[in-house]
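The following blocks contain the structures, represented as structure tokens.
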Structure I
């Protein structure tokens, strides 16, 4: 775990993804298990802003996730931030893609959290 304390990676998100997170955390089916107040949601977003590189999320004209159009914002965030990896546990829509290739950008690998930890251990 030493690699994690040596800043082996930069956590990246976008304004669009932060907005999506707040929307999801406000779903009634989730609120019955974790009823976040507006103040809680502001704190969560503030912490994420503090620990992450937040890109604007302007680049959204992309259709790379055929099974869930809403997941394209994740791909856009990775491209906009020039990320090398998308780390996700989305086994239905994102992980099966394995790599995103888009003209003018380097390929972005899509890996599970466990696979990413193994990469960090190298």
Structure II
């Protein structure tokens, strides 16, 4: 179970660093990903990875935070899969075309903090 938390924390830290240091390249990668990959595939990835995080939550000292992150991911995957009122396309268009570089860097800082915190909470 620890390995799941190590992988998730590493991915969040790596993504956060990319968002902060390589903003334009990350934006181009995210644009390509969101335009080429079907939303249902992304929703299933979010759902399955969140279930794995919930499964691994007992391996963390602050397991309630890990459970909260897992539940939020499951909700995100479910909403993107159901796509009520075409919410996925609205969020995708906002994230690709309207978000500034500062916002991307802010998201990177949040990912870096969450990934580092998760890494430090592994028992």
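Identify which of structures I, II gives the largest calculated value of relative contact order in percent (Cα under 8 Å, 6 or more apart).
II
With distance in nm of label points 7 Å out along Cα→Cβ at positions 71 and 95 coming out at 1.0, pick the structure among I, II it was computed from.
Going through each structure in turn, the value belongs to I.
Where is distance in nm of label points 7 Å out along Cα→Cβ at positions 55 and 111 largest, in which of I, II?
When distance in nm of label points 7 Å out along Cα→Cβ at positions 55 and 111 is calculated for I, II, structure II comes out on top.
From which structure (I, II) was FRET efficiency 1/(1 + (r/R0)^6) of positions 47 and 103 (r between Cβ atoms, R0 = 25 Å, to 0.05) calculated, if the value obtained is 0.50?
Working: I: 0.10; II: 0.50.
Label of the source structure: II.
Taking helix-only ellipticity at 222 nm (-39500 (n - 2.57) for each DSSP H run of 4 or more, over all residues; to 500) from the coordinates of each of I, II, which one would give -27000?
For helix-only ellipticity at 222 nm (-39500 (n - 2.57) for each DSSP H run of 4 or more, over all residues; to 500), the value -27000 is produced by structure II.
Comparing mean count of other Cβ atoms within 10 Å over residues 63-70 across I, II, which structure shows the greatest value?
When mean count of other Cβ atoms within 10 Å over residues 63-70 is calculated for I, II, structure II comes out on top.
We did not get these values from a lab; they are worked out from the coordinates using the rules stated. These numbers were taken from a predicted model, which means no experiment stands behind them. Cβ atoms are built from the backbone, for glycine too; each structure is taken alone.
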